[in-house]
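Engineer: In structure tokens below, several structures.
Coordinate-derived values only; no laboratory data. Predicted, not measured: the structure shown is a model, and the values here were computed from it. Cβ atoms are built from the backbone, for glycine too; each structure is taken alone.
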Structure I
Amino acid sequence: MKALILCAGLGTRLLPHTQHIPKPLFPINGKPLLDRIIQSLIQAGCRAIMINTHHRHRDIEAFIKTQRYAISVRTCHEPRILGTGGAIRNIHDFWDQDAFIVINGDIVTNIDLKTVYDFHRQHPHPVTLVLHDFPEINTVVVDGGGSVIGFDDCAPNPDPTTPTPPQAGGRSVRKLTFTGIQVIDPQVLKWIPDVPFTTSIDLYRTLRDNGMTLQAFIPENRYWKDIGTPRQYQAAVLDQLLPLAFSDASSDPPVLARIAGDGSDRVWYRATSPCCTVVIADHGIHSQPDIRSECCAFTSIGRHLYDKGISVPRIVAADSFSGLVIVEDLGDIHLQSVVQNSQTPSCILDWYREAVRLLIALSLDGASGFDLSWTWQTPYYDKSVILEKECRYFVEAFLNGYLNLGIHFADLADEFDGLADRALNGAMHGFMHRDFQSRNIMVKNRRLYAIDFQGGRIGPIQYDLASLLIDPYVDLDPDIQNGLLAFCIQELSHKVSLDPVSFTRAYRYCRITRNLQILGAFGYLTRVKGKSGFAVYIPAALRTLNRSLAQLQPSESPNLTRIATLAMKKFERGPS
């Protein structure tokens, strides 16, 4: 038996990802799809394999050269796409007197190819088409005797409301999906026209018109998916990942339900089975290997923190290319909702003291063994991050993008430069979460868990402390904030040597830089992303910024102080 794997497609529906990698090399559970298909053909007893190529053919050729298969695996480049029928005819000198297999290079399946081939050898017809019930694209009509009698719009389309008379064997006509797997006798080659482009479906219509039978093979209880679109590709990957998360023997797949997300573009789902639930984070497909992805950072940092015994969700399974990560389900209760439902100030303080302890563990223990290559954005929180991602973000996304104030960053550049220097002077560096606020702290069984740590890097603990204390989602009273600042210094002093005065001074400036980032994010998410729910927290963030700037020396940031006051007044009048 010989085989042809069809890999010449452009992968148009998978753009822009197929600009970087051809569809047959998309990984499924870490292994390129093409390799999975080759291995299944070898297991079926295949003696030689040809792969037709076109789009990004050098990538496929390079991959094959790196492999050491037990049989001959070659490629045939098509400078111009010939179609499936044309590809079969183009390698006519590759075929011998035995029936051969042709299989699409973009399918994931556990259909036994040896069983398919043996089935073909046991009937007298020249073609076997492997079909599968996939209602979304069922377009191949099969009669009761198992013969294919039509394709697509040329096929009889039984009226679903009218019972169809039983055919041979007592079975009715039905529609199924062509899996892209076919076994063909070599005498069929003479029916393929010598034209620039022709498909195998064109060939099969010709065969039927000339009185030949196309035999259907319909395997039972087998898995099949094509990966032609991002959704279908991710679904195929998820089908591989989910069994790692569920230990129950239920044959029913887990039920997926979308759950509320955050300010990012990620999509979240909860998967439920009879035994348990897990949460799925979809970061989106990442097809550029030379650029580190958010998904990789989330996975690497999350596993590091968990291994350090820090209270974060366990990562159950992950696939960096597809952007899918399955994590422990911590429920839907976060610190914001717990605090808002607390009855007394002492109860709020108890929760926040636990949050401070979690923060200290993140900073100190998380820094131990932390690999800078895990970071997604920058390895350090440094002056350039403060100036570009916080100060400039505040000016462009909030002052100008949201409030339309027409402020020039250059007019504030000197003040921002001094602010950045003061925030870093006296900073106590460790692992920095970067967004340690009440909505990123989950509560389960009265225990706090940090989530959304993918932006982590090395930076000052004072920044994360400011994120927690000036969080506008909760809007803590300034006296409570000051008390928790003192509590953090006290807890830290049991573990490391620190100067409380220097620590507090750096905290005061980190509080401002964090505040600028918050307002920039709220402006961007509201104005650009259309997430209007964030706008309600802008007044609290502006009040905190004005309060923090008022505590500075008058000469430190006079223009920023004036503009912050102007922004507060402008916001109260409503953005234009």
Structure II
Amino acid sequence: MKVTFLGAARTVTGSCYALEAGETRFAVDCGMHQGNRAMELRNWDEAGMYRPGELDFILLTHAHVDHCGLLPRLVQQGFVGPVYTTAPSRDLVEILLQDSAHIQEMEARWRSTKKQRAGGLPEEPLYTANDALAAVRRLQVVEYDREFSPKPGVRVVFRNAGHILGSAFVEIWVQDGGRETKCVFSGDLGRPHQLLVPDPWTIDQADFLFLESTYGNRDHKNEDSSRQELAEAIAYSYRHGQKVLIPSFAVERTQEILFTLHILAKEGKLPADMPVFLDSPLAIKATEIFRKHARFYDDEARAVLDAGEDPLSVPGLQLAQTVEESRNINAQQGPAIVIAGSGMANAGRIKHHLRHNIWREGASVVFVGFQAQGTPGRRIVDGASSIRILGEQLAVRAKVFTIGGFSAHAGRSQLLEWLGHFRSPSMQVYLVHGEYTAQQEFARIIQERFGYAVHIPDYLDECTLEPGGVFQLTSRHDLAPRIDWDFLLEETQSKLAQVQDRVRHLDRLGHTSQVEIRGTIVDINSKLLEILSELRMAEAAPQSSGADA
């Protein structure tokens, strides 16, 4: 049996693993690659590695876009098989793919207009709303804890992963060459004791475990201290008459924040005259889906329901559906709490709220989820003194709170506790869905504590899986050719010198042309400042060896 790592290898986005055994080929997840430009180019599958027309079926662990967001692209490119997932995931995937398709079409139109103005050709979206609709038609609901066979020789069971509503880790038994091999894909494992969703279930047997490692190098704060820290952010900005901005993922994180605000209101820690804005049509739809599938809540949330309360309701909550309603939030003076997408501040309405508020003393920005490298959220968390948002360089004067206790991912100790339930001495562990430095540290701990063989695959690695055997890499594709920085910087210096040589001729141009050139140079300087800021942070960061664990 062979597995190909088509995403979430030494990174946290684009989860997708293709498995081949005999005549059967299937995938676990098909996530969108997110982050910087180089990462997002993987979504176009230029190398044809997904081969969607050859996939028999897909197993979908949950509804986050980094696990399901490429499904319309695969359908567009020839995938015609079923996609198995749970009932809450099915409904959440539908709205997330519709939203993602809308974003793809809008961005393609914007890029096409820009190119056509310069005499170029229009640009196609990654996929369309029709592609998303076709993908949703492929979804088939399966129940937790119930075995099914998507194809002869393959048995599958979905177990509750406790990550978001409907999330699952997947047990897969595959017959290959007269031998049955068991693989377990953790998907994203949840943090125990989080609000709304049950704790992750456990199992004890596998030949191969594909384990997420998002927080493999650190633990979260506990739930009570995280709630208290959110209360402190609210009190801080309320005292200064400013806004609390919460970049939040539409699914799960928003609902947990709403439940937390519900609790804070009952504790008297949410000012009665402080409005709460949920500024995300997608999050509003997701919240309704959570209410629809309340039977999947944990005991605490169900007890709130049994007491006649709605855990997702907050005093003073206002829903901003339209763009005009979103704009009006920043037109209002005084303190407020604004929950808006996206969670990494790289898209969505939160960017407009940051532009209006991040430079204000007394405002606060509360990050409640993982911030991937290359995103605006990561730069803010890492201490950037200024940030470019919507074409404008802004000082960061708002107080920044990073509250890891709201994460839907298990922390390091919790991952190790979950792993400790296995009783398979020869099990091999593949670390996925994590940044490489965190994975290296986590791999060392697993090896020392449990004695398992641990591997850290890279993007497009193909590995042969043999029970009791050793890690065997069948191919590694070199998709990262060396960048000739010396040549590139020499070119930049050469062009700058040519501009300097001709600066005396600028006064021959009209005033309008001079202003436009000045604006271009200011933009270049801002970009260089951003590069310098990232290089300074890289210089201060500990150096990694780059070797496989």
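Engineer: Going by percent of Cα pairs over 47 Å apart, which of structures I, II comes out largest?
Structural biologist: Between I, II, the highest calculated value is found for I.
Engineer: Ok, one more. Work out distance in nm of label points 7 Å out along Cα→Cβ at positions 33 and 537 for each of structures I, II, then name the structure with the largest result.
Structural biologist: I
Engineer: Given a value of 11 for relative contact order in percent (Cα under 8 Å, 6 or more apart), point me to the structure among I, II it was derived from.
Structural biologist: I
Engineer: Moving on. Among the shown structures I, II, from which was the value 229 of volume of the Cα convex hull per residue in Å³, for residues 97-352 alone calculated?
Structural biologist: The read-out comes from structure I.
Engineer: Using Cα extents along the principal axes in Å, for residues 305-504 alone as the calculated read-out, with 74, 64, 28 as its value, let me know the right label among I, II.
Structural biologist: The value was obtained from structure II.
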